[in-house]
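Taken together, the values in this text are just the output of simple stated rules run on the coordinates, not laboratory data. Remember, predicted model here, so these are calculated numbers, not experimental data. Cβ atoms are built from the backbone, for glycine too; each structure is taken alone.
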Structure P
Amino acid sequence: MQVLQAGQHKFLLLELDADLIVNLVKQAGFEYRLDDTDRTISLDLTIPDRQAPLLLFDASDPGNLGWFSRCQFYVSGQTGAVLQTPIFVANQKDRSGRLLPQGIRLQISKELPASFRLPGRQPITEESIYAVLFNFLNALLNVGVGVCGGPIVRPLAGRTERVGSRN
């Protein structure tokens, strides 16, 4: 990890190992396509042989209350940010524009503000990012990840269709 100062701003530059990330993705059981740039690592993740969708659910729907009480991660539906992590997610779509329930796009930021902290005020290190990534992937498969509002990231599991009009 390096510290970069640009004027008044300080940034942490993470030196994430793409091979280690690939190993974590494989351990979780995902197939992947990785794109490693100077500022981000982007992954297209799929589990083609999985019958159920990834456990990305609408946190605001009362029908998903059981999921909501168990989940460890929440995604902002407005931005795709996994809250209190340097991870962003997006849905994958097929050629006709329908959501792929067994796939997700994931992006890990390598540049973070020096004040960035993980939950519990834990400082950022490469090792902590690997642990968060592995836990997030396991949550998508086993526990559930809540989507909080917004049109950018759509739920894949639970009650995903709204009944009635929204005023």
Structure Q
Amino acid sequence: MHSFLKAFWTVIDGVMALVLLSMIALVFTNVVLRYGFSSGIREAIELSRLSLVWLVMIGAAVVLRRNEHLAVHEILNLFPKPAIRFLQRLAYVVVLIAILMLFWGAWKQTAANWQNISPLTGLPKGLFYLAGVVSSVLMIVIAVVRIIEPTARMDGGHDDDRFVPEHAR
């Protein structure tokens, strides 16, 4: 299981890097064509916007997996280990509720906009919202695992989070 999870997240990171590089190349090429040659790639704006939405949404799942979201860890130093674990679990319950709302809204919007085809790219407008569905499914799995074990990582190991006090480990 450890090797599968490690490979899965490595592929996700690689795909995100490729999407970012292609988005940069597409926007740069479009700017050069527009200002240098008075032409451009009509689909470039919509494709770069779609790429950005997917990067942000999948990136949110990656950051949640790495436990790198913005947090104030100094307050945890004031509590004993059982209280820290309880508060971490409570925080992930709140995160799970928010992710479930994201999933529900993104699912409804994907279904509502799937038949709406973009005239520029010929792609369904629902692809924008599908990023939220995919990301929320990943984040739901992460949140459920972290509710069960707050220090669990999704690559098979355990966090060596430097912000968690020594007495809480």
Distance in nm of label points 7 Å out along Cα→Cβ at positions 44 and 100 from the coordinates reads 0.6; which among P, Q: P
Identity of the structure behind -24500 (criterion: helix-only ellipticity at 222 nm (-39500 (n - 2.57) for each DSSP H run of 4 or more, over all residues; to 500), calculated), options P, Q: Q
Highest-scoring label, criterion being relative contact order in percent (Cα under 8 Å, 6 or more apart), among P, Q: P
Origin of the value 9, 29, 28, 19, 10, 4, 0, where P(r) over Cα pairs in 10 Å bins from 0, in percent was derived from one of P, Q: Q
